[in-house]
Structure 1
Amino acid sequence: MEDYLEFLRDFEVKKRTVSNNLTKKYNIRIPLSLNDFAKEYRVDLHRTERLPIKGEVEVMRDKIKVNGHFMLQLFEDSINEIANHLQNLMKDFPDISCIILVGGYSECSILQEKIILMFSDKNIIIPNECGLAVVKGAVLYGHNPFIISCRVLRYTYGTNTDFRFESGKHDEKRKYIDQYGIVRCRGTFDPIISAGSKVLATGKRCTLISVPLDKYQSTIVSEIYFSEKSDVLYIDEEDCRYLGKVEIPLPFLGFKPTLEEEFTFGMTELVYTATIKETRQTMVKHFNAFEFT
């Protein structure tokens with residue numbers, strides 16, 4: 001594994017030096033353990049003349065020699081994908097005037113040239129040591145989380161709520177009658193906040209008020225879902241995913257207690273707080289915010 005990781009690191013370094021120079025040669029060292037495996041399984045690492053890459057990739061002793069044309073082909077798809085993704089973002093956020101290139105891949109000159117060419121009307125900033133910019137940003141954020149003014153939510157968040165059935169809007173197959181005779185739709189998505197919303201780094205709080213179905217109910221279960229779409233109707237749609245659930249115990253008061261659910265977005269995690277208004281009992285749960293952008 002150590003040799004494997006070293007092999008990847010070596011390629012990572014070469015990746016940052018790729019240019020449009022077709023005559024340039026790139027040497028990547030072959031780990032000794034790979035040679036040992038090749039001998040054990042009787043694989044000849046030097047047989048490139050029998051492969052489609054003949055003339056473009058050559059193995060000499062402990063190195064793989066790759067010519068400039070083939071190296072460019074390796075990066076063509078990823079660079080185009082990045083450029084296309086940026087174009088789509090610009091359509092959604094036309095007021096963006098500046099693009100900052102950070103991360104190890106940003107040190108690749110052909111990626112830089114592609115971005116500069118495609119977005120000539122934007123201010124392109126390429127800081128020194130692009131790869132370290134991410135690390136420095138993480139350190140600064142660790143010292144002062146409020147250095148980030150706001151975030152844009154990538155997903156729409158909502159809960160599983162069986163709404164009253166609406167003809168023409170809801171699927172007939174989902175219709176059912178609850179114990180109180182109310183016609184409902186099973187598995188509907190109740191949105192809390194939509195994808196694309198700008199939220200402050202200090203957090204944006206969204207509150208829902210709910211009551212149990214009857215006074216003898218001992219718990220309320222809140223299931224949280226998220227989706228890239230902003231017009232989600234059902235929790236089991238293809239793009240809708242389950243984040244987690246919270247089970248809130250309810251006291252017996254002789255009447256239906258009121259539950260206040262508070263969702264805090266904009267930080268590095270989603271913070272869920274449930275409070276029973278009559279008794280002020282509170283439950284707090286944190287959800288991993290890998291979904292935030």
Structure 2
Amino acid sequence: MNISGDGILSSAYLVVGYVDSRLPVNPLQAPFRSAWNYMLSNYTKFQIATWGSLLVHELVYFLFCLPGFIFQFIPCMQKYKIQQVKEPPDKPETWEKQWKCFKVLLFNHFCIQLPMICGTYYFTEYFNIPYTWNSMPRWYMLLSQCFGCAVIEDTWHYFLHRLLHHRRIYKYIHKVHHDFTSPFGMQAEYAHPLETIILGAGFFIGIMTFCNHVMLLWAWVAFRLLETIDVHSGYDLPMNPLHLIPFYAGARFHDFHHMNFIGNYASTFTYWDKIFGTDSQFNTHYAVLNNQEKLEDKMN
């Protein structure tokens with residue numbers, strides 16, 4: 001078998017998604033490209049930026065919430081539940097609490113976030129952000145840009161979230177989000193309207209810094225929603241691929257914030273809490289639990 005350098009290079013280009021007229025089209029890429037070009041041909045930029053962004057947000061949010069909602073009905077999944085709350089008032093798996101959460105979500109999504117989404121088209125026009133297929137960044141660039149957005153958003157979230165916990169401010173705004181001491185996925189965006197705007201501003205700073213295609217906006221929406229729903233899920237699942245991200249906080253880290261109210265203020269990563277020592281109570285709590293588990297293992 002004759003393996004030439006050109007053949008190896010061609011295969012490498014296909015793996016990373018490079019498109020060249022001299023090379024065969026990546027079969028995984030072709031359907032997405034066709035759908036994207038169909039969208040561009042049949043809808044205006046305003047429709048794509050506004051209704052497309054709203055659709056991405058709603059579909060991604062409730063799709064990612066679905067596993068956690070189903071877990072409550074599967075007995076074998078309860079061993080992964082972080083807070084083993086069995087009775088109300090803190091037990092989240094009651095229809096009343098989930099309906100209350102859903103109503104607040106609908107209000108925030110359509111009365112607070114939708115007006116902000118309506119500015120997307122004007123944002124892309126002002127900064128001349130392209131929509132075309134040929135100008136779309138490759139997948140590895142999208143990943144790196146999403147990571148950059150996450151670093152910026154996490155920094156904003158840490159300091160503003162910590163400020164919202166100040167005793168003179170907390171009861172007026174952030175207390176709404178802490179209605180549930182045992183969080184669940186759908187509660188991720190359950191918050192006071194002012195908090196939705198204040199903490200949500202961090203999302204847009206990253207976009208203003210990195211955005212070079214409307215696809216990055218949607219990729220960052222999906223990534224941020226996946227992350228915030230995961231940390232609010234209430235379940236510490238084994239083999240969670242998000243834990244491959246350096247310094248990723250995860251559900252156990254943020255769940256402790258809802259249980260304790262103090263510390264663990266960052267949204268995605270752990271380093272700001274480590275730098276300022278606001279993870280000390282979390283570390284002490286789990287050090288005690290680990291010691292208890294070791295003693296129980298020895299006794300058994």
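Coordinate-derived values only; no laboratory data. Since this is a predicted model, take the numbers as computed values, not measurements. Cβ atoms are built from the backbone, for glycine too; each structure is taken alone.
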Once percent of Cα pairs over 24 Å apart, for residues 31-150 alone is calculated for all of 1, 2, which comes out largest? 1
At a computed 1.13 (Rg/Rh (Cα atoms, Kirkwood Rh)), which of 1, 2: 1
helix-only ellipticity at 222 nm (-39500 (n - 2.57) for each DSSP H run of 4 or more, over all residues; to 500) was computed and gave -8000; which structure, 1, 2, did it come from? 1
Have a look at 1, 2 and say which one yields 8.2 for mean projected area of the Cα convex hull in nm², for residues 103-182 alone, as calculated. 2
Which structure, out of 1, 2, was FRET efficiency 1/(1 + (r/R0)^6) of positions 207 and 271 (r between Cβ atoms, R0 = 25 Å, to 0.05) derived from, given a value of 0.70? 2
For relative contact order in percent (Cα under 8 Å, 6 or more apart), which structure out of 1, 2 has the highest calculated value? 2
Answer label among 1, 2 for the case where distance in nm of label points 7 Å out along Cα→Cβ at positions 135 and 263, calculated from the coordinates, equals 4.8: 2
